[in-house]
Structure I
Amino acid sequence: MDRLKTAIKEYTFSTSRNYLDQVNELAQQKQIDLTWGESRNGPNHDVVWQAWPIVAGKAYPDYNRAGKNIQEAKRNSAQEMISIQGTETK
């Protein structure tokens, strides 16, 4: 996670692009093994998804975030990763 944190901190993220896509692209460029854990809670008519990053096989639940669907949960988690690092956006 240290390599990913450093890469996130040094990167300038675009506010006009999806943060999840940018984090995934950054990890790929830096050859960092990033995947996403996910879980689903609640009844079918009112599901809440949770997502968190997994870096090199280690889960990071501090970045666990919820969403109405899995993509929203992953986007929220990626945004949290960026905001915690105090990363610049433009």
Structure II
Amino acid sequence: MVDEGSRLTVKCEATGNPIPTYKWFKDGSELRKSREVKIKSSQKNSRVQISRAKLEDSGNYTCVAENLLGNSNSTSTVHVQSSEY
């Protein structure tokens, strides 16, 4: 659970040889880098960062780690709650 307007970070880790590449999806649609959405990947992990979460950022975030031998994925459900009570 994340408060509206706060930073939202979703992270996944994977190892493999060859080193995997990462793709991120939200509710089945591939995420792309933008002014609001930052995607950072290293050899061992990847993360999506949204600096100011909005209600519509709620959903299922899926990380797919892939190399020549196959792929693996992990899904996290994110809830952004309104800052107005």
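No lab work stands behind these numbers, since they all come straight from the coordinates. Not measured: the values here are computed from a predicted model. Cβ atoms are built from the backbone, for glycine too; each structure is taken alone.
One of I, II was used to compute relative contact order in percent (Cα under 8 Å, 6 or more apart), and the result was 40. Which label is that? Source structure for this number: II. Hey, distance in nm of label points 7 Å out along Cα→Cβ at positions 5 and 45 derived from one of I, II reads 2.8; which structure? Working through the options, I get structure II.
If helix-only ellipticity at 222 nm (-39500 (n - 2.57) for each DSSP H run of 4 or more, over all residues; to 500) is computed to be -12000, which of I, II is the source? Computing helix-only ellipticity at 222 nm (-39500 (n - 2.57) for each DSSP H run of 4 or more, over all residues; to 500) on every structure in I, II gives -12000 only for I. In this comparison of I, II, the computed figure 2.4 for distance in nm of label points 7 Å out along Cα→Cβ at positions 53 and 69 is attributed to I.
Between structures I, II, the greatest calculated value of Rg/Rh (Cα atoms, Kirkwood Rh) is seen in II.
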